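Structures incoming, each one as structure tokens.
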Structure 1
Amino acid sequence: MEFVRRFFQPPEASHFLFGPRGTGKSTFLMQAFADALWVDLLRPEVHQRFAARPERLRELVDGNPEAKVVVLDEVQRVPALLDVVHHLIERHGRRAAPRFVLTGSSARKLKRAGVNLLAGRLLLERMHPFMAAELPSFDLAAALRRGMLPVVWDSDTPDATLNTYVALAIREEVQAEGLVRRLEDFARFVEVISFSHGSVLNIAEVARETHTGRKTTEAYIAILEDLYLAFRLPVFRKRQKRQLVAHPKFYWFDAGVFRSARPAGPLDRPEEIDGGALEGLVAQHLRAWIDYSGVDANLSYWRTKSGNEVDFVVYGEDGLRAFEVKNGVTVRERDLRGLRAFLEDYPEAEARLLYRGDERLDMRGIRCEPCEAYLAGIRPGRTLA
């Protein structure tokens, strides 16, 4: 696959760059900082040297005074390096110190080792899967089947690569960090939690399905979040006028990862799985737009106890927008019920329904747009249309 220019813009200051494996962090940085002093902690010999003597980083930086950028790739593998980075920034001062770029696919160990210590000195950035507008051509059907991970799109065997990512990479990451005692229990949990994608999260129900305790289930969900493989979407409560549900919704970070993790059999309706994948695909685009645009905005959902729901709410300095996502090729009036209820409470909001059809419609003030075209038009730095 040809080089794809990403929307992510690295800040001029030192920063963490977090994100799941396979999102292209290292590839991007090699292009953006070709002359950087590079420490690849995925290489066993490099990992061993710095794990044994983290202060080696200070010697390396002092020995290369011409280096303007220092990249520590997968820094969570040697958390003690954070202390050295802290010392170097304090010693040189922020303006004189080289720009440090620390990548990570897991925040688990870093939380314990001092990300908070460096949070005031290093910005926190995230890399996401591809956005539709980053690709030379965007095929919605392919995105729903394979997701938007660069490591999958760049593969000669994308389906096999995706299955390997789910079946091996996730579990290897968990095993490498010693995050669970019984890997087979976690594998069962991954399968069960896939049915919660796009749904209000019921931890007690997941615990029953996995035959584990509630605390263990909560810990497993936290592991997925710390590995940036999943996220919880909170309920939108600004100026609340109705009784709302209390629990967040659960999503895998990529539509293809969700599809590969979720078992499918003769009793599963394809449109049900497609609907979850479509909703997740919209969610990951909205998250990427927020992070890459640098706007002060939050992503949430809205659901009343009476059953009215809006899939996504983007609220921030750029305005208030509500999105409903439907997998059908036609729009029925009942599909708009949740958006109309939301507009009753928030008349200043912009409401939009995204669906699988090919016509742009205006149904009494609610824009209904083809999802494929809408996603292809989302670009960070521009207002959401």
Structure 2
Amino acid sequence: MESRRIVIACGGSGGHLAPGIALAEEGSMRGYQPVLFVSSKTVDRRMLAKYSSWQVVSLPAEPLLLTPWKFLRFCHSQVISFAKTLYFLMRNPTEAIIVMGGFISLSVAVAGFLKRIPIFIHESNRIPGKITRWLAVLAKRIYVPKGCAIPQAEWVHKIRNCGYPLRSEFSEAMLSAKNASKESSKEGLTLVLLGGSQGAKALNDWFCEHVLELKKLVKNLVCVTGQAYYEEHKEVLEPTHQASPNIRFLSFCDDMPSLLAEADVVIARAGAGTIAECMYCETPMILVPLPSAADDHQQANAEWAQKLGCAYVVKEAELDFLFPLVKWITASPGILAHMQHQIRTEKEEDVRKPMMNDILGILAGEDAREH
């Protein structure tokens, strides 16, 4: 007998794809067949490489930009995505569609709604994105972070506070191993720089400029450049690594739990996924929000983490303050210990199971207005 099918629209960036993978894993454990609708970007292919047993549908994904030509490209990609999704849904009975944000979600949700398939939305960021706001009217349930709200009063009954679903590779066993490793190794600190799933030129430039100074502060340095930027910095990166093997450069990391398990402090963009994974791994953060992020949502994410005492925030326009901050934090074990304590206090439980329980409860006939 064929498994029951759930479609998850989650492509375009690691911040959308990672929680989609987590829900696909949970659905698989419940006997459902997940189908992931993703973009054709390299980051999607890289992240999905170890999930080859799942069906994947690739859709064109163009951002919504208001210049005439780019707006036409956006519209064209949405028409193709809608047609491809509708064709798939007509041939493959589907019980639910979960959308994780990003412009792929738009056409998938609209096609699903026309087929009378229940729509569920997960919003990762502290400020709801355009897709969440546009699709809220179609959704049975809208999952948002605690403290985040969609202003329309008529949708309040649909909203549930829900954190960031984590992939199964983030486990209690991994966290225990991390803590044991930190207790047994007192030789020196490890600093990791992350630019998000697609890299961050400003952070890479800063790292290359300060790498020799950083080497004096910590024992191990790891910089994940992003695939788009590795070649650009190759002339600096490879000789630096050859001269100092404790300084490593990766174009992409497909084992984030192990990388974060090494880290005593992370410098990163302020994507919701990065913050959630660092908090789960109890790793203090220095966050540099992407200034061009839609609705400035990364700034809101970063300020939330800083308010909890789990991170410090440096604006990209003020990167001159970043090295002195790193120097101060790495020279002050008490600061790192306090931040780690705050993370242990404030981090939320993984929401995979309760979120899937809620979705399956609605599919079983519970009224979305209940609870």
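Nothing in this text is a laboratory measurement; each read-out follows from the coordinates by a stated rule. Please read these numbers as outputs of a predicted model, since none were measured by experiment. Cβ atoms are built from the backbone, for glycine too; each structure is taken alone.
Given 1.15 as the derived value for Cα Rg over 2.2 N^0.38 Å, for residues 59-98 alone, which of the supplied structures 1, 2 does it correspond to?
For Cα Rg over 2.2 N^0.38 Å, for residues 59-98 alone, the value 1.15 is produced by structure 1.
I have 3.0 for distance in nm of label points 7 Å out along Cα→Cβ at positions 147 and 315, calculated from one of the structures 1, 2. Which structure is it?
Structure of origin is 1.
Of the structures labelled 1, 2, one was used to calculate distance in nm of label points 7 Å out along Cα→Cβ at positions 235 and 339, giving 3.3. Name it.
So the calculation was done on 2.
Consider the structures 1, 2: one of them gives 21.8, 68 for Rg and Dmax of the Cα atoms in Å as calculated from the coordinates. Say which.
Checking each candidate, the match is 1.
Please compute distance in nm of label points 7 Å out along Cα→Cβ at positions 131 and 291 for structures 1, 2 and give me the label with the greatest value.
2
Figure out for me which of the structures 1, 2 the number -13500 belongs to, where helix-only ellipticity at 222 nm (-39500 (n - 2.57) for each DSSP H run of 4 or more, over all residues; to 500) was derived from the coordinates.
2
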